[in-house]
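Take a look at these structures.
Please treat every number below as a calculation from the coordinates, not as lab data. In this text, all values refer to a predicted model and were calculated from it rather than measured experimentally. Cβ atoms are built from the backbone, for glycine too; each structure is taken alone.
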Structure I
Amino acid sequence: MTNLQSRPTSNLPVEQPVELTPDVLDRVREGVVTAQDRRVRRYIDKDLEELSAIAHGQADGRVSGRFRRWMMRRFIKTFFRVRIENRHYIPTQPNVLTANHLSHLDPFLILAFVPPHPYYYILGDARTLYNKSWKRWLLGWAGGVIPLERWWKEEMAVMAAAEAGREEFQELSDAIKEHVPNGSSIQQMRQIDQAVQALLARSDGIMIFPEGVWAIGKGVCIP
């Protein structure tokens, strides 16, 4: 008989419960407003249409990788001075690039300095990617977005508090359930899965940003 022992997990980051502070509640309210924004909805629908085309072997409306990198680099260098260390570690073959997530500028910063090939598609939270007009303009122009529609952990904390009897959160909880997609659409997830497989098959790359320890620490790879 084989004796299986669980691996020690003391070195893994423990996600802290969400404290419903005024700042957190403001973010939740902004998220609900963004979910109802027709402009955001148009960009998400456009991305999903292009993903459907990709899944069926058709070309999408992205700009060239070299031109996108040039534009992103001009944008980033307008506001920041960037120093790149260990440039030789930047992958040049098709891959899934997983980056530490410290800022909502991360996708734009990385696209400004990775090679134009493989062409990276950003797989990220739809509302976060499109919640500002400059993001909608830049990503809408460049293309290459895989939008995920889901409830945020802050929103789930609000709904849990309301279900636990915290009446002051009931109205906001109801608004979340009514207006924010919860990410359970099987059709949409299948569509994204098929598109990702097609992108990797044609030698493109996928860029993802885990948020489990957002702005706190580095990700941990669990064997």
Structure II
Amino acid sequence: MKKGFLGLLFVVGFSIAALAQPKAVEGMAEFQGKKVPAAVLELPYPTSTVDDAIVNHFAEKGYKASKAKDYQVFRSVGVGRSKTPYDVYVKSERKSRREKESSVVYIVLAKPNEVLSSGGAADKSSVNDGKEFLNDFTPYLEDFNLGLEIAAQEDIIKKLEKKQTTLLSDSTDLNNRKLQLDQKILENSTALQQQQAEIEKQRLALEATKKRRRQ
């Protein structure tokens, strides 16, 4: 009974997580002053993270980006379950001035080697393939961002550890200098006592000498 309840909780939790994940929608993107069909997805990450994740994602599959206006272009990529080849045009924009840490991603799929601005945009099915790509890309982006956060935290720890090593070295040096200073203080104190004793000795000698004067 307990195992069944835990299993139900897992299924419910997984379903909630799936529902919470942002989903791509059909929309329009602008390319060289023209509106073209696009898959659109809002993401809770800055554009720098999104752009780097996109480049990294395609690089892992052997594709290198070229530039077309404000789009990154990946040529002859198999997209969707059918792996239909497209030239993939991708760009990300900051969602708004106030929401700097959120982005809107546009993906436009065009027939290979056709110029997008001259009507090379594929049909409606390409938008669905683009939506599928973005939805599948979201978990990759989450992992990529997590990797960045881990790397950033590790870098913070490394810097703190380096600072700690410096402080420990300084502490050792200061302790050594303190020991040397304490020794010098002790030596100085002994010398003062000896000097005082010598002064008293010479004063006594002076008094004895004075008493030898003839009256």
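So FRET efficiency 1/(1 + (r/R0)^6) of positions 82 and 154 (r between Cβ atoms, R0 = 30 Å, to 0.05), computed for just one structure, reads 0.15; which one of I, II is that? Of the structures listed, the value fits II.
Structures I, II were shown, and relative contact order in percent (Cα under 8 Å, 6 or more apart) at 33 was computed from I.
Once FRET efficiency 1/(1 + (r/R0)^6) of positions 114 and 146 (r between Cβ atoms, R0 = 41 Å, to 0.05) is calculated for every structure in I, II, which label goes with the largest value?
Values: I: 1.00; II: 0.65.
Structure I comes out on top.
Of the structures labelled I, II, which one yields -14500 when helix-only ellipticity at 222 nm (-39500 (n - 2.57) for each DSSP H run of 4 or more, over all residues; to 500) is computed from its coordinates? The read-out was computed on structure I.
One of I, II was used to calculate Rg and Dmax of the Cα atoms in Å, giving 38.4, 136; which? Traced to structure II. To which of I, II does the computed value 18.2 (Kirkwood radius over Cα pairs in Å, for residues 106-185 alone) belong? Matching structure: II.
With mean count of other Cβ atoms within 10 Å over residues 74-81 coming out at 15.6, pick the structure among I, II it was computed from.
Details: I: 10.9; II: 15.6.
Only structure II yields this read-out.
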